[in-house]
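The structures considered in this document are given below.
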Structure P
Amino acid sequence: MSTLLYQAYVEGGKEAVGLAQIELARERFDAALAIKSSDAEIQRQRELAGLYLEGQQYAGSKWDLAAQKFAAVYDKDPNYADVKKRLLEADLMYGDAAMKQNAPCLALRSFDNAISISTDSQVAQKRAQASAQCKDRLASPPAPTLSAAETYTWKISATAAPCTGTGDLSGIVRDVSGKIIVGATVSYANDAGARTSAKTNNSGQYLFNWGKEPALYHVSILAADGKTPTSAVVDIGFLGGTNPNCHVVLDWQKLQ
């Protein structure tokens, strides 16, 4: 009896996926796994349904997260329900939002993803517009408001470590005499203005994980208020975690 019931849940779940009724599909796969938890394929189907529903939850409010979830489903099974349509929509919506926020480099990434699954001329046009504006932004990035109280000089280099998919930024902050500064706030902002900060450790070092995606980053030491960049803001065009020089080293020394 349990075998027949298990099979009914499995077939019912697959049928629901085919109809894009993913909530129902997840319920049926959960019921099947309650009877037989060791079935790897049904575990995979349950995972896909969960990711899809998470993407659906983010759609309309957090398009970047929706795209991430739908992309995870698409990578595992590009023919899953209507995930291709959902992923394309999420990429385009996030790209459009980034363009409205004057963040063309972020938009370009989304449109690149969109054009990889659609050859529609409107998608290509959006991608071309974002690409042109991103190139302009890289050539002449906007000048931030700087702190007149502190001045730093900087030196940029790269380690010889292989680039296998994940890039990063690291370095040391020193004072006027060359001694390390503990607790200095190093910060970077992406092209949309979102900022990430970290304080240097007991060795004066900092580290940021920049992952695999290319981006334009604006890196600086922050003043004592923890918000205002000091007199040096370094613009780094990060090529991605699989490209040469993905491990960027940016050392700072205070001049005054």
Structure Q
Amino acid sequence: MGWEALEQWGDDVTRIEPLSGGVANDVWSLSINGRLAVGRLGARSDADLAWEVDLLQHLDREGLSVPVPISTMDGRWFVDGLVVMPFMEGRPPETEADWRRVADALRQLHGATQGWQQRPGWRSSTDLLHAETGTKVDLGAMPAEGVARCRAAWARVSGRPTCVVHGDSNNVGNVLMTEDRIALIDWDEAHVDVADLDLALPHNAAGLDDDAYDVAAQASAAWEAAVCWDDDYSKRRLSEVRAVTKGRN
């Protein structure tokens, strides 16, 4: 159906202009009954989108600032891959103090989602120590030497508790700040994994010690290399992943 599905949100809905939303989705600003909103059209399954909606509603109840989807006129949260969300105001983080506030919001996310069920079809980084594929990850498409490096990085977080990770929180385009709140947007990469993947932040804003930061940075770089393979960004991220020397924890 494509963008024609917007009629499910009422008669007074128009697309305004395209927004940057990555390669996986077509994202536009919208006007709904005179209010600014955002529409995201992609190829996610209904089960995948239902997981995301349930997560955002839960996080909203837990006090996090997230874009809870707007339902259609008949109460559905998405139609044929189209999700409509409120437009969220704010500016990107700039200073070390800003990023510390982001780290606090991420830890609130992690604490609120202990034991959360995995996103349908996804695998965590530590699942990929043995599995080859999961949603957008296909380790078989990567060089064998690169896979070995990624798995060495993920092995360092094996056995740690899991929770929902945002998955792209160090991207300034996904964080919108005001004086009184931090809004995390674009949950397209969210899944259940170890919290470390979210905590390799600018300025080491999460306050990790040297070894913990190295573990988080390596695991995160390996994940982004695998999930985006093989564009220029993923190749650059893979270049940051080293083999773990024998005997290192």
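Give the label, chosen from P, Q, of the structure having the highest value of distance in nm of label points 7 Å out along Cα→Cβ at positions 32 and 64. Don't skip to the end; give the middle numbers.
Working: P: 3.6; Q: 2.1.
The structure with the largest value is P.
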To which of P, Q does the computed value -9500 (helix-only ellipticity at 222 nm (-39500 (n - 2.57) for each DSSP H run of 4 or more, over all residues; to 500)) belong? Q
Quick check on the output: -0.60, -0.84, -1.10 is log10 I(q)/I(0) by the Debye sum over Cα atoms at q = 0.11, 0.13, 0.15 Å⁻¹, derived from one of P, Q. Which one produced it? Q
semi-axes √(5λ) of the Cα gyration tensor in Å, for residues 80-223 alone, calculated, reads 26, 19, 13; among P, Q the input was structure Q
Value 11.1, calculated as mean count of other Cβ atoms within 10 Å over residues 176-183 from one of P, Q, is from structure P
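I have 2.6 for distance in nm of label points 7 Å out along Cα→Cβ at positions 184 and 216, calculated from one of the structures P, Q. Which structure is it?
Working: P: 2.6; Q: 1.2.
Matching structure: P.
Say we calculate mean count of other Cβ atoms within 10 Å over residues 88-95 for every structure; which of P, Q gives the highest result? Let's see the in-between values first.
Numbers: P: 23.8; Q: 13.8.
Structure P gives the largest value of mean count of other Cβ atoms within 10 Å over residues 88-95 among P, Q.
Could you figure out which one of P, Q the value 0.05 for FRET efficiency 1/(1 + (r/R0)^6) of positions 48 and 152 (r between Cβ atoms, R0 = 30 Å, to 0.05) was computed from?
Values: P: 0.05; Q: 0.55.
Comparing all candidates, it corresponds to P.
Here, each number is a calculation from the coordinates, and none is a lab measurement. What you are looking at is a predicted structure, and each value in this text was computed from that prediction instead of being measured. Cβ atoms are built from the backbone, for glycine too; each structure is taken alone.
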